[in-house]
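Take a look at these structures.
What follows draws every value from the coordinates through simple rules; no lab data is involved. Quick caveat, the model's predicted, so the values are computed rather than measured.
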Structure P
Amino acid sequence: MLKYFMLIFVVLSVLVFDPQLYTGGDNVTYLCLAKSLAQNNGYRDISKPTAELHNKFPVGFPLLLSIPYRVNQNIPVPLFKLIVILFGLGSLFFFYKITGMITTKWKWIPILMFVTSPLLLKYSHYILADIPFLFFVLGAVYFAMKQKSLMAFIMACGSCTIKSMGLVLLFMLLIHFLYENRYQWCVLCGIGVITILLFSRGSPYMKDFFATDPYNLSSPLVNFSGLGIRIWNNLAFYCGIIIPETFFGSMFQWLKTICGFVVVGLMGYGLIEKFKKPFSMFRSHSTRIISLVVAGFGVMILLWPQVWSSPRFLIPILPLLFLLLFVDNSKLKPVILTVVFLSMISNLWFIGGWVKQSLEWNSAYTASDKYAGYNQEWRNYFECIERLKYESGGKVLARKPEFVYWHSGLKSDCYLMDSNIGKAQKHLAKYDYIIIDQFSWTETTGKYLIPALQHDGFSENYVIIYQTKKPIFMIVKRRP
């Protein structure tokens, strides 16, 4: 049966496949880091003017992407997307095995939910670390359930090389081993946790995690009450919006909200039941690691700054959430089957529209529209970057600097997100060009860049050299 589910996953991945880059920018950063490694320049941000050593993302995923680069420096983007799809298939393999150890009668339902999940399909063709990370998370869970401690430990360590959140998995595995009295593995996990924490002290993630506003360098650290407010806001946001959108994306809003709260209730009940059973000395241990991993990542999701709250954070535990729906309570089976049916119908309806859209984008792309699929804001941004190719060189400031380097080869960086205008202007003075954007998804340009340019006549130091149609994006150049 596994091969049929894999076939469905591959077919759907191909149907929704598109050649565009994810506009978040992390994917371009990964590709630049991979190119740096392939060129034997070390783990450096070669897109930045300083080409400094990178300290944000773990090296695992860029190291993997560097392998094709070592063969050919002109590898097309779609090939890297195929690598991520392979990790999606690996994740499906582990989930299939895990599901078979939890339930046999309903085994096919959570697996079908996996292969038809728009969220998992979406990130399975982005050059991002989320699906490779899911592969290691599910691998660690599977081997822990099989009581293969070495493999579980290796998979947990592997997850830490992909994303910093792997630290949570390693810590949950420590608790799992502690309950089973496997103290030697507890010690190894503890050493791993401490080592990662020591190496993460200089990571931007540590600073951002404790900031009240990660987009303002002058913002104070969050206090205890602020942390409580953050947890409450994230809880409301994930339960009221993100989970309903993830499970019932194409429904009417009122029905989506109702079904979303039912799913949250069922998963909460399932988590409690699965916590109770493993911690009884007379019950099986098989679901303990599932409960611990869901609880561990759930806590981190609630603690993370709300400005970054996203369905993306659900990916490491989304398949495990599918399993939590299937609690051992016959009275709830009609409710469970109803919400699962509605979820899958909603997902298939959404995928149908998505396939149609992807086919249109791919057709336009093959007809020489290399920016097919991007909205007008991004088209105007790329138009500005294309214009920079005709300049004689220099350093650029922009909201998404990775794309500037990727499309023009010019070294670039983001403007300083600091409410201290003096610091911001001092930073601006180091660069030759600035792309002033009108992205609707961010307020940072209007909050930090524009005030710094307008303050005390500072804008007189620049001249506009290019401007797009509406929404207006422009390039300004520093006067000699």
Structure Q
Amino acid sequence: MNEEVISAAQFIEIVKTGSLLGTSYVSGAGDRKSVTIENCRVQGEVILDSHERVCNDMRISHVIFERAVRLKNHHVRWFGFLHCQFHALVIEENFLPRSVGGNRIGILRLERYTGAGDSLLGYAADRIIVVRTTVNDAVASGLRPGHVLEFEDCEFQNVTVRRDSEDRHRLFEKLRISNCRAPNRLIISGWRVEWMQVSELYLQQEMRIEFCHVAHLHLENVEAPEARIDFAHVSFIKAHSNAANENSVIRGKTSVRLEESHVRELTWSFCDWSKTRMFIGSIVVSKVWLQGSSTPRRIVPIGNQWKEVVDLFGLLEANARAQGHTADAITNKANALRAYRTYLSRQRRDRMDRITLWLSEVISDYGANWVQALCILFITGLAWFVLLLLSVGDDRFVWLNVDSSTPDVLLSYAGYFFEFLSPLHPAGFLKLELTGWSKIIDMIARVWLGFVIYQVVRSTRKFVS
């Protein structure tokens, strides 16, 4: 049978009267016991909010609703929707149809939902939006989203928002919690999602994100001055769909974003965030704790919030020292000093501190890289040694002259060079008298080499106590 196209007003007219002139898709209206509407396409928004209907058995079968269908009254319990297609289905409070089955729902919107959680099992949809609803475990477990799940202006009552075990390995597009409250514990568990966003959340006890694989993890405007946010067994995957970057400031395959939030404690448990950039802006964190986790290696400020980067790396350093992880502590301190130098540069102040920090970064990466410091020692030492030879006027060595005695001469001067690398080398180590500029160069070289050697020794603390 061919599909017939009717308007939303015509659909409501059939519901009220049971017939419409010239219709070929309405049956059973004559006995006023049941009405079946089938094989048609409805254009326009359908709002079922009236008690007026032709009978108490309205069967809707194989109907395509191109716009939203809104259920707003208890009388919808007499409706049955079978094998229908909904662009959007809006359910208010506990106004549910008598029966559903085989339907395809693009968007399911629950507003102030008060029905049973298991009643939602038959309402699988590509995108589910829960609005102004008190969410408990029963409601959360009854949701069956295909690609997107969103909570807006909801209250979570000690809830675990868990991904259905059958779909756990399928990549989800977006999980969003916005403008909600969590007076008890909120757990997000078992999701494999490209974009997880928590914004404008008031948290009183704890939010735990566990056993999740995400591409973009964004926490914005989270108010939790007395609460803890715990990341446990969270790993990162690459985003593949455009939905993962929808309305996102961050560009790239993976990212962590913390912005405009106040949190008492952040904890990482068995997470690997070493290869993922963290973006932060205007956050206040009192304490951090890592257990079996890698430290975020790169933290980038949103805007010009370099001071927050310094503070967060400082907290990570203190935590690493408290646990006896000296190497991580030194690495975090180096990252904090690098961010602090950038902060001073942006503030255009403390020039001498900036120069000192820059030298420490170039020589040894703030005491975190002994190989870099050793290379700087040999390169700059060789430069000073050559300058000293040029200033002293050593006739024993002829530049760019190669003969049979060259290997012996090079071996002798190699010995002089390694002796020169010690800041305590004797004044006559070249077996020549230093005068004038050569003494000044030798004195400056001693100070510089002593400073670089200190950086080399300092860098070995990362692995040697």
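A few remarks follow.
- Read-out helix-only ellipticity at 222 nm (-39500 (n - 2.57) for each DSSP H run of 4 or more, over all residues; to 500), computed value -18500, structure in P, Q: P
- Answer label among P, Q for the case where relative contact order in percent (Cα under 8 Å, 6 or more apart), calculated from the coordinates, equals 15: P
- Computed 74, 22, 16 for semi-axes √(5λ) of the Cα gyration tensor in Å - originating structure among P, Q: Q
- Structure from which 25.7, 79 was derived, Rg and Dmax of the Cα atoms in Å, for residues 215-446 alone, options P, Q: Q
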